[in-house]
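So, here come the structures, one by one.
Each reported figure results from applying straightforward, stated rules to the coordinates on display, with no laboratory input. All of these numbers come straight from a predicted model, not from anything done at the bench. Cβ atoms are built from the backbone, for glycine too; each structure is taken alone.
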Structure P
Amino acid sequence: MLLLLLLLPSLAAAAGIKGRVAWRGQLIEGLKVHAYRSMDDLVADQPLAISAPTGVDGTYQLELPPGNYFLLARDFTGLPQPGKHFCYYSGSPVQVATEGFRQVGFNLIKIPVQAEPRNGKRSGLQGRISYQGEPLEQSYLYIYQDYQKNFKGPAYFIQPVAKGNFRLSLPPGEYYVLARKRARGGQFGPIEIDDYFNYYYGNPVQVKSGEVQQIELETIKRLAMLEEEEQAFQGIKGRVVGPDGQGISGLRVFAYRDQQMSGMPSFFSPESDKNGYFQLSIPELGSFHLLARRSFGGPASDGELYGKYAGNADHEVTLSTETPIQEIRIDVAPSR
């Protein structure tokens with residue numbers, strides 16, 4: 001019995017993240033993945049855990065206690081260094097469950113030589129949004145004054161960038177700079193497979209009076225091949241149905257912890273398929289309040305298809321160890 005008790009810690013199910021790390025399709029050896037409990041910790045560079053260097057096949061594995069983590073991968077310490085690799089994971093924060101490993105892949109950039117600020121009558125930013133060395137057209141530049149909402153919701157400033165090059169005036173201060181280009185278009189919504197994204201490696205950017213900071217913001221493409229999910233599905237799936245009883249495509253199901261269902265949802269599904277079917281992966285247990293709609297945030301506009309789960313008065317579904325998967329139907333109708 002004593003020997004069995006001593007063995008129990010080693011028999012406990014492991015949890016964490018694992019995956020592959022690549023630069024332009026080339027798997028990278030010797031790079032470490034850093035996991036942070038919060039953006040405060042990431043900005044202060046105080047990781048909770050760091051993986052062993054990636055192997056020759058670009059793979060890593062990092063055990064973590066259950067919780068949410070902000071992730072980045074790099075092969076340098078301290079300040080960014082030209083020629084080194086970097087990636088902030090666009091899906092952060094990542095939820096680690098009590099057991100099992102989440103599959104998280106990193107698509108890297110190489111840090112360029114940083115251009116010196118130039119003098120100007122107005123302070124601001126100037127530079128280029130690119131992808132693999134070429135200007136990225138029809139993208140958006142996002143400027144945030146802080147990271148308290150994890151770069152979700154309204155930004156301080158959003159600038160459409162038609163041909164890759166941008167220039168904008170900003171008052172002196174500290175800013176966080178990101179670029180996004182969604183395959184489906186638009187300024188808002190999650191970063192999905194085949195979308196372009198990046199968090200500027202030099203964040204936060206210091207803009208000083210009379211200076212224009214020059215930056216090269218290379219984006220990466222979120223690739224399915226780096227993020228093949230190996231965990232069994234846990235969450236809510238079902239169908240979104242219109243007034244005529246037919247399935248509705250292109251809607252998302254949003255899961256909220258609070259009954260008011262306001263602000264950013266805790267989780268949201270990909271768009272429903274052509275027959276209205278959806279799958280909403282939720283890597284934690286508990287009760288969630290659900291609604292279906294097309295757009296993110298704000299009140300429903302006139303005519304927008306919208307509906308709350310009507311299985312009970314609280315529009316609530318509960319996931320538990322006994323029922324980690326729930327199947328539901330959500331009826332939607334044009335909002336008035």
Structure Q
Amino acid sequence: MSDVLAVAEHRRGDLRDVSLELITAGRDLADAQGGDLHLAVIGGDAEGFAGELNREGVDAIHAVDDGNEFNHDVYVQAVEQLFDEIGAGTLLLPNSVNGLDYAPAVAERLDVPLVTDAIDLAHEDGLSVTREMYASKVATTVDVDAAEVVVTVRPAEWPKAEGEGSADVRSFDPEIDESTVRSTVKGFEEVGGGDVDISEADVLISVGRGIEEEENIELVEALADALDATLSSSRPIVDAGWLPKNRQVGQSGKVVTPEVYIAIGISGAVQHVAGMKGSETIVAINTDSNAPIMDIADYAIVDDLFDVVPELIEEFGGEPP
């Protein structure tokens with residue numbers, strides 16, 4: 001029997017989707033290990049976040065009231081102390097910028113193994129973690145020969161937890177050594193069109209190299225306007241300088257899970273698919289019926305995008321450029 005502790009993530013007053021995905025992953029693992037699932041939320045509106053995170057399957061929620069935003073030194077100390085307090089065997093953290101910032105430090109302080117970027121977890125005789133390598137071309141399994149372990153979980157690999165829970169919400173007051181807290185968040189500065197966060201969009205229209213020329217992006221923008229959708233792209237469009245980095249979907253961009261994802265002129269390389277395969281409904285428009293994107297699409301249109309997109313714009317009440 002071994003308990004699981006998962007640490008939620010929030011940013012600028014909002015919980016990140018991966019927090020709810022961690023509940024699903026943690027509950028499955030706790031069941032396999034015969035233990036309980038504990039959830040921690042540190043900083044910000046900890047009590048309010050605890051209410052949002054009180055989903056079915058969570059046994060206890062620990063709220064740490066310390067600061068508004070992520071702080072490496074605070075998180076390291078708070079998570080280490082809470083893990084020891086609970087006596088958990090597995091610590092689950094988001095495989096995000098913040099999660100990867102403090103996960104190694106926590107693992108080092110606990111003197112336990114660290115396995116990053118998990119896409120699947122299993123427990124029979126011991127914990128097995130599935131990861132991807134070589135640009136997601138190969139899946140590998142890591143067998144963890146240790147009683148305790150820290151694992152970072154890739155966003156969008158597990159569904160979000162649903163159902164109202166009845167977990168006990170407890171305040172946890174860690175003993176923070178303020179002399180070791182060497183940084184603080186003074187503010188946020190958006191970079192490169194950062195007014196748009198594609199990871200929060202309900203409908204995304206993503207454009208790839210099939211658009212051929214920069215001026216043709218205007219056509220896809222018109223469709224996005226007609227559908228009240230957000231424009232995103234694959235990496236070649238960003239590399240060419242046609243759209244800013246914050247619009248990129250994929251391993252080197254952002255992981256997105258919209259209700260609808262429309263891929264226009266995108267072949268579906270593994271790096272791109274890794275960033276959008278968690279979308280609820282995927283629509284692909286491509287002239288190549290054998291393009292990899294077609295294998296994961298719920299709806300596929302095998303045709304020239306320059307014929308299809310204008311018709312869609314008109315169908316949804318817009319005007320092609």
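If Cα extents along the principal axes in Å, for residues 159-198 alone is computed to be 42, 38, 14, which of P, Q is the source? Answer for the origin of the read-out: Q.
Of the structures labelled P, Q, which one yields 4.4 when distance in nm of label points 7 Å out along Cα→Cβ at positions 175 and 247 is computed from its coordinates? Working shown, then result.
Values: P: 4.4; Q: 5.3.
So the calculation was done on P.
Check the numbers for mean count of other Cβ atoms within 10 Å over residues 295-302 across P, Q and tell me which is largest. List each step's numbers first, then the result.
Details: P: 12.1; Q: 15.2.
Looking at the calculated values, the largest one is Q.
With Rg and Dmax of the Cα atoms in Å, for residues 103-270 alone derived from the coordinates and found to be 20.8, 57, which of P, Q does the value describe? It traces back to Q. Consider the structures P, Q: one of them gives -8500 for helix-only ellipticity at 222 nm (-39500 (n - 2.57) for each DSSP H run of 4 or more, over all residues; to 500) as calculated from the coordinates. Say which. Of the structures listed, the value fits Q. Quick check for you: by distance in nm of label points 7 Å out along Cα→Cβ at positions 79 and 303, which of P, Q is greatest? Comparing P, Q by distance in nm of label points 7 Å out along Cα→Cβ at positions 79 and 303, the maximum is at P.
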